[in-house]
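Bear in mind that the values in this text are calculations on the coordinates, not laboratory data. Since the model is a prediction, treat every value here as computed from it, not as a measurement. Cβ atoms are built from the backbone, for glycine too; each structure is taken alone.
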Structure 1
């Protein structure tokens with residue numbers, strides 16, 4: 001169900017990075033975040049406005065600045 005919610009919202013799974021991402025909204029969800037949070041919370045996060053200045057990452061533990069930069073570069 002959660003995967004369908006993400007797919008319907010335009011998210012794609014990146015197996016190498018273990019996350020779902022959407023380049024249009026500039027949001028990425030780690031697989032762990034998706035697995036450990038309720039569908040209703042995931043839906044709320046999908047509906048949130050994106051960050052105009054960069055990507056918004058939803059992880060259980062915030063990624064370091066270096067990891068964020070690497071992901072932003074890899075995701076475009």
Structure 2
């Protein structure tokens with residue numbers, strides 16, 4: 001059986017003050033044709049692993065659009 005060598009992997013690492021505090025988070029999909037939504041989910045997963053709050057992550061995405069895509073999107077906070 002041939003091993004599937006095609007994949008997409010996103011990794012984040014933090015080195016803490018000692019080895020017990022090191023963090024490595026790996027998000028991986030067994031294919032290469034991922035979507036933009038896949039990448040957003042990967043980034044969100046990694047950020048949660050780095051202890052970001054999910055509400056804060058959504059705010060970060062909204063702030064990003066406000067700063068870099070104001071001519072394309074209008075962001076309205078509830």
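One of 1, 2 was used to compute FRET efficiency 1/(1 + (r/R0)^6) of positions 15 and 31 (r between Cβ atoms, R0 = 30 Å, to 0.05), and the answer was 0.45. Which one was it? The read-out was computed on structure 2. For relative contact order in percent (Cα under 8 Å, 6 or more apart), the highest value in the series 1, 2 is held by structure 1. Identify the structure, out of 1, 2, from whose coordinates distance in nm of label points 7 Å out along Cα→Cβ at positions 47 and 63 was calculated to give 0.9. It traces back to 2. Each of 1, 2 could give Rg and Dmax of the Cα atoms in Å, but the derived value 16.3, 53 comes from 2.
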